[in-house]
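Take a look at these structures.
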Structure 1
Amino acid sequence: MSKRNIIALCDTTADYCFRLDEYLRRNLKLPFKIVDFTSQDDLMAADSDLKSRTIALVISQSVYEKVHDASFDRLLVLEEPDKDGSYNKIESDDEDIEIRSTPKYQSMDKIMQKLMSFCMDQPDTLSQRRGSEDKLTIYGVYSPIKRCGQTTFARALGRSLSRKDRSLYMNLEPFASDLGIPKGKGQNLQDLLYFFENDNKRLSLYLENVCVKDESLDIIPPATSFLTLKGVGRDEWGRLLKEIEETGLYKYLIIDLSEITDGFTHILDMCDRIFTIRRDDPCSLSKLENYGRTFRLTGNGSILDKSMVFDLPDSLLTAGDQAMEVYALNVLEASKTLPMKEAQDAS
C-alpha cells in the first residue's frame with residue numbers, strides 16, 4: 001500500500017485558501033505537503049500521481065458542487081450555509097469515494113481537528129519520522145513532598161522552554177485534575193498509550209491528534225484513571241519516550257512525575273535533569289532525606305546526582321504565570337552551572 005502525504009486545499013476565494021494553508025503549516029508538525037488550488041480548472045488538471053498521494057482534498061462546497069470529486073477519492077467538504085442558514089447534506093453515490101464535511105465558517109482549529117480525524121482513520125497516511133540532529137532533552141519534575149507547587153512549576157518550565165523551541169509536557173499524576181489546560185479533542189494520555197501500543201510507527205500522527213496547546217507548549221492531557229498508569233510497564237514507558245525522540249517533533253520534554261508510575265526510577269534515569277522542590281519544615285525535610293537515602297541504598301544514586309533541589313517561594317504560587325515562568329527559567333539556568341550540592345546533602 002502506497003503512503004499518502006499530501007493535503008490539497010481548494011477554494012476560489014484565494015484569501016481564505018491561503019489563510020487555511022498558513023494555519024495548517026504553522027500548526028501541523030507532521031511531514032505533510034500542502035498544495036493549494038484557487039482555480040477549479042487547475043484542480044481538474046492536477047496529475048494523477050498527486051491525486052493518488054492525497055490524504056484528503058479540502059474543498060469549499062461552492063467548488064465541490066461544480067467539479068464534484070474531481071477524481072480525488074477522499075474529500076473534506078467545507079459546508080457553506082444557504083440563505084436561511086441551513087446546510088445541505090453532502091454525500092457520494094460512489095462507494096469508492098469517501099466524503100466528510102464540516103462547516104467552512106468556524107475556527108481553523110476545528111477544521112484542522114476534522115482533517116486530523118480523517119488522517120487518523122486512514123491506514124495509508126504517511127507519518128514517517130522526520131528525524132532530527134537535536135537530541136531530545138528530558139526534564140523530570142518530581143518531589144516526594146506533596147502540595148509543593150510541583151505541577152505549577154513544571155507547567156511554567158514548559159511554557160518558558162516552548163518559547164525557545166518545540167516543547168511537550170506530560171503529566172503522570174494518578175488523579176490529575178484538568179490542570180486548567182485548554183479544551184481539546186477529548187483524548188488524553190490513555191488514548192495515546194492505546195494508539196502507541198497498537199501502532200507505534202505512527203506516533204507523530206497520534207501526538208498531533210491528542211495534544212492541546214497552552215500558548216506555544218504542547219500538552220498531552222493527563223489520564224483520567226490511575227489504573228491506566230499502573231498498567232503501563234517500565235519497558236513500555238522507555239519505548240514511548242524513545243519514540244517521541246525519534247519523531248523529531250520536539251526539542252524538550254517535561255515530565256511531571258508521580259511515584260505511582262511503574263518504571264518510576266527508570267523514567268527518572270532517562271531524564272537529563274530532575275528538579276525537586278523542597279519545603280523548609282521538619283516533616284518535608286525528613287521526607288526529602290528519606291527519599292535521598294532510599295535512592296542511594298537501592299543503587300539509584302545517579303538520579304540524585306543529576307537532580308537540583310530548590311525552595312519554591314509560596315509567594316510565587318499566587319504571583320501569576322509570568323512571575324513563575326521567569327523563576328522556572330532562572331532555576332533551569334542555575335542548574336546548568338551550579339554543583340548539585342543540595343542533592344548530595346539530601347542523600
Structure 2
Amino acid sequence: MKTNKTLQYALIGLGLLVLPLILQSFGNAWVRIADMALLYILLAIGLNIVVGYAGLLDLGFVAFFAVGAYMYGLLSSPHLVNTFATMAGIFPEGMHMPIWVILPLAAAVAGLFGMLLGAPTLKLRGDYLAIVTLGFGEIIRIFLNNMDHPINITNGPKGLSQIDPISVFGLNLGQKLTIGDFEIASVSLYYYLFLSLVLITIVISHRIEVSRIGRAWMAIREDEIAAKAMGLNTRNLKLLAFGMGATFGGVAGAMFAGFQGFISPESFSLMESVMIVAMVVLGGLGYLPGVILGAILLSALPEVLRYVAGPLQEMTGGRLDAAILRQLLVALAMIVIMLMRPRGLWPSPEHGKSLVTK
C-alpha cells in the first residue's frame with residue numbers, strides 16, 4: 001500500500017513537472033492559465049485558513065493580495081525614484097530590490113493588515129463580519145486608486161508599470177531559458193516558481209491544520225462559546241487566523257506583480273474576492289484537496305469557456321457579448337455544482353464515517 005502511494009505521488013509530481021513543457025507546445029497562453037491557477041491556489045489556501053479553519057467569513061481578502069502586489073511594485077519599479085528626489089539620491093540606479101527582500105516584506109505587511117482588519121471585527125459574526133470585511137477590501141482599493149495626490153505614492157488609476165521580472169539565484173524569469181536546442185518559455189519558468197511556492201504553502205497549511213492551533217481554530221468554528229469555556233483565547237486565535245491567511249495573500253500578490261509587470265487598482269476588485277471565496281466553498285470548505293480543486297476549476301474554467309462563448313455568440317448572430325456569455329456559463333456551472341454537491345466538490349470526510357457500526 002505504501003509503495004503504491006509513493007508511486008502515485010511520483011507520477012503526479014512527474015506530471016506537474018512535464019505539464020508546462022507540453023502546454024507551451026500549444027501556445028504560451030495555456031501555460032499562462034496554469035500560472036494564474038497556481039496563484040489562485042495560493043490565495044484559496046490563505047483564505048481557507050480564515051474561512052475554512054476558523055469559520056470567519058472574509059469578503060475582503062483581495063485587499064491583502066493588493067498589498068503584496070503594490071509592495072513588490074513599489075520596491076522593484078522606477079516609480080518611487082522618479083517621484084521623490086530623495087529616493088533618487090539614495091538609489092541612483094533605481095530601486096531593484098531582490099525577491100528575497102521583497103517577499104518577506106510583502107508577507108509581513110499583508111499579515112499586519114490582516115490583524116488590523118481582525119482587531120475591530122472580533123465580536124462580529126456571520127453577515128455583519130462579511131459586510132465589514134467587504135468594506136475593508138473596497139477601502140484598500142479606493143485608497144490605491146486615490147493615492148496619487150497630493151503625494152503620488154501608488155500612481156492612482158494609472159497603476160505601476162515597468163516592474164522588474166522576478167529573478168531567482170541570478171536566473172531572470174522574464175526571459176526564456178535555452179538548454180541546448182530546447183527552449184523553456186518565460187511563463188514556464190514562472191510556473192515552476194509558483195508550483196514550488198504552492199507545495200511549500202500546502203505543507204505549511206497541513207501542518208497548521210493538524211497542530212494545536214488548527215484544532216483550536218476548528219473548535220472556534222464549531223462553537224465559539226464552548227471553545228472560550230474550555231479556556232481557548234479566542235481573541236488571539238482569531239487575530240492569528242486573519243494574519244496567517246493575509247500572509248499567504250501578500251506572497252501571492254508579490255508573485256502576481258512580478259509575473260504581470262504591471263498592476264493597477266482594477267486588478268483587485270470585489271469580484272476577485274468573491275471568486276476566491278467561491279473557490280474555497282465550491283471545492284470543499286476546510287479541506288485542502290477540495291480547496292485546490294476548486295481553485296483550479298474556477299480559475300481555469302473562465303479561460304477555457306472563451307473557446308465556447310465565441311461559437312455561441314456566432315449562433316445568436318452576435319447579439320450576446322462573448323464576455324457576458326462567458327460569465328453566464330461560469331455562473332450556471334457554479335449553480336449546478338452547488339445543487340449536485342452542496343458540501344463542495346471534494347468535501348472533508350465526515351466525522352464518524354470510518355467507524356464500523358454493527
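Just so you know, all these numbers are worked out from the coordinates, no wet-lab data involved. A quick note: this is a predicted structure, and the numbers were derived from the prediction, not measured. Cβ atoms are built from the backbone, for glycine too; each structure is taken alone.
Taking FRET efficiency 1/(1 + (r/R0)^6) of positions 119 and 295 (r between Cβ atoms, R0 = 25 Å, to 0.05) from the coordinates of each of 1, 2, which one would give 0.30?
Numbers: 1: 0.05; 2: 0.30.
Corresponding structure: 2.
Given a computed value of 13.1 for mean count of other Cβ atoms within 10 Å over residues 47-54, which structure among 1, 2 does it belong to? Clearly, the read-out refers to 1.
Using relative contact order in percent (Cα under 8 Å, 6 or more apart) as the calculated read-out, with 29 as its value, let me know the right label among 1, 2. Traced to structure 2. Each of 1, 2 could give distance in nm of label points 7 Å out along Cα→Cβ at positions 135 and 303, but the derived value 3.7 comes from 2.
One of 1, 2 was used to compute semi-axes √(5λ) of the Cα gyration tensor in Å, and the answer was 46, 20, 17. Which one was it? So the calculation was done on 1.
Using distance in nm of label points 7 Å out along Cα→Cβ at positions 207 and 271 for the comparison, can you identify which of 1, 2 gives the largest number? Numbers along the way, then the final one.
Working: 1: 1.9; 2: 3.9.
The maximum falls on structure 2.
So helix-only ellipticity at 222 nm (-39500 (n - 2.57) for each DSSP H run of 4 or more, over all residues; to 500), computed for just one structure, reads -12000; which one of 1, 2 is that?
On the way: 1: -12000; 2: -22000.
Computed on structure 1.
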